[in-house]
Structure P
Amino acid sequence: MAFEYLKALHIIFVVTWFAGLFYVVRLFIYQTEALERPEAERIVLKPQLDLMTRRLWTIIAWPSAILTLILGTAVLLYRPGYLQLPFMHAKLGFVVLLYAYHLGCHWIYLSLQKDLTVWNSTRLRLWNELATLLLFAIVFLIVLKSLINMVWGMVGLIVLGVLLMLATKWYKKVRERN
């Protein structure tokens with residue numbers, strides 16, 4: 001019964017972590033765009049966006065990332081046989097990439113808190129889609145538990161990635177027209 005509680009808590013913190021990652025990059029986009037606004041707008045928008053970002057990043061995203069790591073490690077310690085399964089190696093590889101993504105977001109966060117733009121809003125929108133690809137990869141691997149299905153999943157991820165990039169470029173054109 002303890003294992004099910006560990007797994008449930010791990011999943012809950014994975015969900016809150018992803019929610020934080022998805023929303024924080026959206027706030028990065030708004031912060032970047034606020035820096036391009038006239039001064040009268042910027043002095044109102046930027047402090048509020050900084051506050052929202054700081055709270056999300058320090059109260060939700062970082063604690064969720066840490067608790068996900070702790071609980072995921074506990075799950076593996078409780079069931080070490082998982083480490084013998086090939087799909088778990090692939091899943092853990094994507095998890096390492098997710099933590100690298102998180103650290104990349106932290107670098108963007110620190111820069112924007114100093115009013116330094118790292119990337120333009122379009123590039124940040126593309127950056128946001130990387131988290132989506134990692135989410136798909138991790139969930140499909142853990143649900144399907146198969147490397148053969150993972151190959152098809154990777155093809156699907158590439159297609160999804162291309163579609164997300166095209167959608168982002170299309171959305172940029174729509175925004176520029178309006």
Structure Q
Amino acid sequence: MSAHLVVIDMQDVFADPGSRWATPRFGEILPTVRKLVDAFGPAVTFTRFVAPSDPVGAWRDYYEQWPFALVPPDSPIYGVVGELGGTGPTVDATTFSKWGSRLAERVGADAMVLAGVSTDCCVMSTAVAAADAGVPVRVVSDACAGVDDESHAAALHVLGLYGPLVQVVDAKSALALVTASGSGS
């Protein structure tokens with residue numbers, strides 16, 4: 001089975017400890033995410049959570065709670081962190097789930113391997129939507145981080161309940177998958 005790595009929202013807004021959206025273990029997973037990016041080579045897509053220009057529905061309430069984030073997509077807070085930036089194609093979305101036609105086109109018939117933040121929001125939302133579309137999903141537990149350790153663990157537990165559509169794996173297993181499939185460089 002071929003595999004495609006999707007790096008979910010490894011952006012400055014989640015990396016910066018001073019950000020209201022800081023993900024506490026972001027820095028700890030960064031080296032593991034980098035290893036995966038290097039191993040998957042051209043079979044990598046980055047995603048970015050960006051604010052819509054005009055929030056609608058419940059998103060209005062969301063941005064009333066988080067007004068600092070209602071900035072254009074080219075704002076520095078929405079940049080992919082420098083350690084990963086510029087290393088592959090990027091799909092932007094104004095929703096928690098990044099699954100949609102643009103990401104589906106990038107992944108193709110491959111299994112989708114997910115890494116990034118936050119496990120309990122955008123990673124989970126993307127995994128479930130892709131699984132519903134029939135895509136085999138592998139969530140790399142030690143290359144994801146949540147808003148806190150308990151939420152991360154709970155999200156991984158829930159994602160495991162979607163098996164066999166969604167499988168929770170570690171980085172070693174994900175690297176073995178790319179080596180076996182020849183997906184990477």
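In this comparison of P, Q, the computed figure 27, 14, 5 for semi-axes √(5λ) of the Cα gyration tensor in Å, for residues 58-113 alone is attributed to P.
Which one of P, Q has helix-only ellipticity at 222 nm (-39500 (n - 2.57) for each DSSP H run of 4 or more, over all residues; to 500), as calculated from the coordinates, equal to -10500? Attributed to the structure labelled Q. Determine which structure produced the value 0.7 for distance in nm of label points 7 Å out along Cα→Cβ at positions 98 and 122, calculated from the coordinates; the candidates are P, Q. Among P, Q, the structure yielding 0.7 for distance in nm of label points 7 Å out along Cα→Cβ at positions 98 and 122 is Q.
Work out the source of 1.6 here, i.e. which of P, Q gives that when distance in nm of label points 7 Å out along Cα→Cβ at positions 138 and 162 is computed. Spell out each step's value before the answer.
Numbers: P: 2.6; Q: 1.6.
Label of the originating structure: Q.
Each of P, Q could give Rg and Dmax of the Cα atoms in Å, for residues 34-73 alone, but the derived value 15.5, 40 comes from Q.
In this comparison of P, Q, the computed figure 55 for percent of Cα pairs over 21 Å apart is attributed to P.
FYI, it's all coordinate maths here, none of it is from the lab. None of these values were measured; they are calculated from a predicted model. Cβ atoms are built from the backbone, for glycine too; each structure is taken alone.
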